[in-house]
Every structure is written in structure tokens, then in C-alpha cells.
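Each structure below is given as C-alpha cells.
Just so it is clear, none of the values below were taken in a lab; they were calculated from the coordinates. Not measured: the values here are computed from a predicted model. Cβ atoms are built from the backbone, for glycine too; each structure is taken alone.
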Structure P
Amino acid sequence: MFFCRSMSISVKFKNRINDLVDEVINQRNLKRSALPKLMKVDYSSLTNALEYGIIPTPRIAIRMANFFKCSIPYLLGESDDEYFLPSQKGETFENRINLLCAENNTDHTKVNKECNFNRGYLTRWVKNHYIPRWEFLDILADHFHVSIDFLLGRTDDRN
């Protein structure tokens, strides 16, 4: 994949989130202070993104991307492609991992080994409805040859 998420600060992300926020504020005639509640994110996550370009956790980034109706790569400033078609199926990360394992005739143990994850990681994430850190999502998306948004259940487009 093309994400560099081991770095928690991104100028591209800062610029993109500021552009998106400015656009929505102007279109909807909103106050900036109303956005965290509308986005379903905490105030500090949005402020840190806007002021410093601090990339939020995947769960917070998903809420932001859902609010702006854009892909994760677009939100993070890693793509200029504005096209995004949300999933109509309401899939989750857990559903997608299990689907991809079934399609590839593999299991969580084998994927953990092939991706050099600690034993049991994938099973725990799925069982506990946990979305892993960006680095793990990148590795899984690469492993299954799908986009982060597909892996997270946000779109049905695999690329």
C-alpha cells in the first residue's frame, strides 16, 4: 500500500482535513465548534488533526471519512481521487477478514504467520470487534490485495 502510517503526523492529512472542514463549514453554514459532535469524534482528535496533522486512530478516521463521504486514502491526503462509493452491505472489519480468509482458503492462524503477526492477533481482533492499528491494516490489505476501505467494510470496491 501507499500509506506511511508509522508516522503519526502528516502535512498532507493536515491540509486535506482543513480543506474538507472549510468546505463543509461554508456549504452548511456551520460553526467549527459544531463539527466534532456531527462527526461523532472527540474535540481533541479533530483539533489535533486540524492544527498538527496528527493522524487519528483508524476508528476515528473512519468516522471522519464517513462524515465527509470519502475514502480513507483521500481523507489522509494520500490520494487525490475524490471518487468513493460506500458499501450498501454494512459490512464490518470482522466480516471482511472472514470473507477474505474464506475466499483464499486460509484461516486466521495462517494469516498471522504469513503477515508476521503475533499468534492469535487476528482471532482476537475479530472476536473482540477491534480495529487494529494502521500498520496492521496496511499489511492485511497488502496481503489480501484489497484497499483499506474494503478491508474496513466501508466500500465494496476491492481496489
Structure Q
Amino acid sequence: MHTIKFKIDEEKDLYNPFDVDDILLSEDVKNYISGQLTSRKIGDQVEILIISQKPIDKEKVEKAFYQWIADEEMDIKREFRKNLLQQFWMFGIGVLFIALSLAFEDKVGMVWYTVLSTIGAFSMWEAASIWIIQNPKLRMRKRITTAIGEHAVVKIDNKRA
């Protein structure tokens, strides 16, 4: 069992201060939980223990956590789609410009050949960058989100604070 403990003074400290309905968790809470999950063993149950002297509505807190997970999953899906589109777009541009540079190698000056091949290489490098750098970060976010969604239990301790 991996326990994430945090202490709050009031229930409103859990929520985004701009959210009048108190259904959105604050960025500090989300970042703290995500950061604590990096040391968790895969498959471990996650217990989120909220310590407060004042009473806290557990159902409201759980609803906010599940809303966060649902929103995060949608954001991750959207970013994966955006990355895939950008990868294909940049790779296509790279292939086009490299093909143009090879086709016009003897027909245009060395400067134009260099410009065309540089644009092509840069575009392909950007496509590779998305694949090598951005997608693994998204996969890690997805793993953390899945861990919270599937393995997390919210507990409230009003006695210890």
C-alpha cells in the first residue's frame, strides 16, 4: 500500500480557489499527488489520506478526484492525437523538402539546396522529437492517471491534525 498523506486546514484548501462549485482540485494538490506517485511500485494500492481538524465531505472530495482523473484522461487523449498529427505533418514536410533538395540539387544554387535540405532535416527532427521526448512524458502522465483512477482510495482523518 502506497500512502500519500497531506494536511489541510479547511476543505476549501483542496479545491481550486477560482472554482465556485468546489469540484476542481487545486493545482498544488494535483501536483503533490502526482509527484508522490513516482516512487510507487507498479500495482500497489494507493491511499490518499487527507488530515484535517475540521470535518470534510468525503463524497465531495472523491467526486473532485474522479473529475480530475476524467479530465486528465481526456487531456492526455487529446495531446496524443495532437502529437500524432504533428508527427505526420512534420515528417511529411521533411520528406517533401528533402525530396525537393535532391531533385533540384543540380538545378539551383548551393544556397537553395542547403536551405531546402535544412528545412527538411529540421522538420524530420521535430517529428522525431515529438516521438522521443513528448510521447514518453504523456505515457508517464497516463500511467500516473491510471494508477490514481484504478488503485486510489481516499481516506479522511479528522483526529490527527
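Summary of computed values
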{"read-out": "Source structure (of P, Q) for helix-only ellipticity at 222 nm (-39500 (n - 2.57) for each DSSP H run of 4 or more, over all residues; to 500), computed value -20500", "value": "Q"}
{"read-out": "Relative contact order in percent (Cα under 8 Å, 6 or more apart) - structure with the largest value, from P, Q", "value": "Q"}
{"read-out": "Identity of the structure behind 3.2 (criterion: distance in nm of label points 7 Å out along Cα→Cβ at positions 11 and 59, calculated), options P, Q", "value": "P"}
{"read-out": "semi-axes √(5λ) of the Cα gyration tensor in Å derived as 50, 15, 12 - corresponding label from P, Q", "value": "Q"}
